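I've put the structures underneath this note.
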Structure P
Amino acid sequence: MSDADGIAEANDTREEIMEATFRALSEHGYKDLRVRDIGEEMELSRQVIHYHFDGKYDLLSSFLEYVIDQYEGSVAVEAEMDPRSELDARIDQCLFGPEFEEFTHWDRMKVYHELYAHAQHDDEHRELFEEHYARLRGSIVDVVEDGIEQGVFRDVDAERVGQLLTDVIHAARERRLALGHDDAPEEARAAIDEFVLDSLERED
């Protein structure tokens, strides 16, 4: 087996473990989850988990990074995209998510927000969420600043706009997940358009 084949096989194994973790968390929840539960969701031997991870906490830390990478790495932004279109793409990604072969965006967000709720008691996981939150906010700030420089957006406080949009996105997702308000993302998107993005554009 070549080194490339070995890396590909290791990546495939990790992918299977991560997706099995999704299934197990969706069924058992964070508090009651056992490594055995994850193993039962896999075709591979449960021993593979112990080979790659030093217990449940190590596995869940890697799983959290995996979930975050899925969202940060799947925003479709073209090189020549104008600032408004890029903001639209990034906001839609956060509110409605990418498409997955197994488990919908909201299935995954349910697991994500359960881990988020427990992060207040876990310094390492809280740091991962804080870094993700900062990158999300920073990506919005960067687009707003680019739009201001290009003369597309008004001269506003880009940091404040980024903070506002990020908070609205998180609140809408939480309202849908915690309260069952299925229309929360759509309502948030309409409000963002009307009260933020439309007013952000510079009038000639």
Structure Q
Amino acid sequence: MANSFDASYYKRFYSSTPVHSRKKVALLADAVHNMCAWWDVPVRSVLDVGAGLGYWRDWYATNHPKVRRLSVDISEHACEKYDHEQRDISKWAPERKFDLVVCHGVLQYPTAKDADAAIKNLAKATRNVLYLEVPTASDLRNVVDKKATDLNVHARSGDWYRKRLEKYFVQAGAGLWVARSSDALLYELERTKK
């Protein structure tokens, strides 16, 4: 994949018909935050990986200003324009863990080797809950809006991701993954597997 994530990328995918609007991300952030509360997981710190326009960070700044926020992105353009730290999650893991890690639309871009490394680093970064959105091969065929979505990505199966994620997390559904080391208690049917 040769995506540069430069100004033209952001203009194409985020200007007139963004894949995810600020309003949609606010609905999602509210739901994710409240699921953490449901599981008695206090969210005192959030890491947003591939932060793009910074919608998750901004939502937390507005709605939960005491929550520590770190937004990172691989794109030099996004970091300069939206004030993120420039990091490549396939090569970097933070020195401390975060209560909630958000990785929204990132893992479809790196090679399989780098995506595998990124998952390991996401696990190192996650104290309790990971919110992960990544379109799979099936999603790219059947779900995504092909006019509004970058299709210059690696199309991997859901099983490819699950196999790697399940080493570190319990899948709770709706993109939520609870760290195996977390104290969060999920009901049996809140988990996709035992």
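Values in this text are rule-based calculations from the coordinates and carry no lab data. Remember, it's a predicted structure, so these values are computed and weren't measured experimentally. Cβ atoms are built from the backbone, for glycine too; each structure is taken alone.
Taking mean count of other Cβ atoms within 10 Å over residues 52-59 from the coordinates of each of P, Q, which one would give 22.5? Please list the in-between numbers first.
On the way: P: 14.0; Q: 22.5.
Clearly, the read-out refers to Q.
One of P, Q was used to compute Rg/Rh (Cα atoms, Kirkwood Rh), and the result was 0.93. Which label is that?
Working: P: 1.03; Q: 0.93.
Considering all the candidates, the number was obtained from Q.
Tell me which of P, Q gives -23500 when you compute helix-only ellipticity at 222 nm (-39500 (n - 2.57) for each DSSP H run of 4 or more, over all residues; to 500). So the calculation was done on P.
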